[in-house]
1. State the single structure among P, Q that was used to calculate helix-only ellipticity at 222 nm (-39500 (n - 2.57) for each DSSP H run of 4 or more, over all residues; to 500), giving -29500.
2. The value 14.6 for Kirkwood radius over Cα pairs in Å was derived from one model only; which of P, Q is it?
3. Here distance in nm of label points 7 Å out along Cα→Cβ at positions 7 and 55 was calculated and came to 1.2; which of the structures P, Q was it taken from?
4. Upon calculation of distance in nm of label points 7 Å out along Cα→Cβ at positions 23 and 39 from the atomic coordinates, which of the structures P, Q produces 2.0?
5. Which of the displayed structures (P, Q) returns the greatest value of relative contact order in percent (Cα under 8 Å, 6 or more apart) on calculation?
6. Going by distance in nm of label points 7 Å out along Cα→Cβ at positions 47 and 63, which of structures P, Q comes out largest?
7. Assuming 3.0 is distance in nm of label points 7 Å out along Cα→Cβ at positions 15 and 31 as calculated from a single structure, say which of P, Q it is.
Structure P
Amino acid sequence: MRDLIISYYEKRFGEDISSAFVHLVREIGEIALGIEKGNSEHVKLKITEAAALLEFLSSKYGFDLDGNMQYLYSKKNDILRKIDHK
């Protein structure tokens, strides 16, 4: 899946990270609009597009987004577990 996303956005943005980021921010705004209007199908589509753009941007910075999220949130959950057990 990652390769499919990256291939699409490489064709669309190439090395223009700024334009990809601006597009991501627009998609975030579209998520807000969909939530405001109660349009869950629009929200789902725009969340998908935003996630794909984040995957593309992560590839530009040379890291595995899923792997980084797993590592980071494992640590965060460990911290919350420690707080809950106090």
Structure Q
Amino acid sequence: MFLLFFVGVLEMIVITAWTKVVSDTKVILSGLITVVNIFIWYYVLRIFVENIENWVLLVVYVSGCAVGTMITTYYFKKKALKEKVATHK
């Protein structure tokens, strides 16, 4: 069950990175990240279909997704701040 939490974290790291590379128009990298994301989605969908009645799995997965989004957003925020400070020196 906790594997699904970490898959949620991983998926949101992948999605947030995908959003960044699409925004930066990195064509090849955005395509590669899309492939990784589809494989993650396949795994998640299979788990949910096999356990359709288990709402606890959904809560665990959603929690992992939230944590993954916050971690990656925080990382990109700190990175942008460092770049901004570096360009103003």
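1. Values: P: -29500; Q: -31500.
For helix-only ellipticity at 222 nm (-39500 (n - 2.57) for each DSSP H run of 4 or more, over all residues; to 500), the value -29500 is produced by structure P.
2. On the way: P: 14.6; Q: 14.3.
Going through each structure in turn, the value belongs to P.
3. Details: P: 1.2; Q: 2.1.
Computed on structure P.
4. Numbers: P: 2.0; Q: 2.6.
Among P, Q, the structure yielding 2.0 for distance in nm of label points 7 Å out along Cα→Cβ at positions 23 and 39 is P.
5. On the way: P: 30; Q: 52.
Checked P, Q; max of relative contact order in percent (Cα under 8 Å, 6 or more apart) sits with Q.
6. Answer by largest value of distance in nm of label points 7 Å out along Cα→Cβ at positions 47 and 63: P.
7. Values: P: 3.0; Q: 2.4.
Considering all the candidates, the number was obtained from P.
Rule-based calculations on the coordinates, nothing more; no lab input. These numbers come from a predicted model, not from an experiment. Cβ atoms are built from the backbone, for glycine too; each structure is taken alone.
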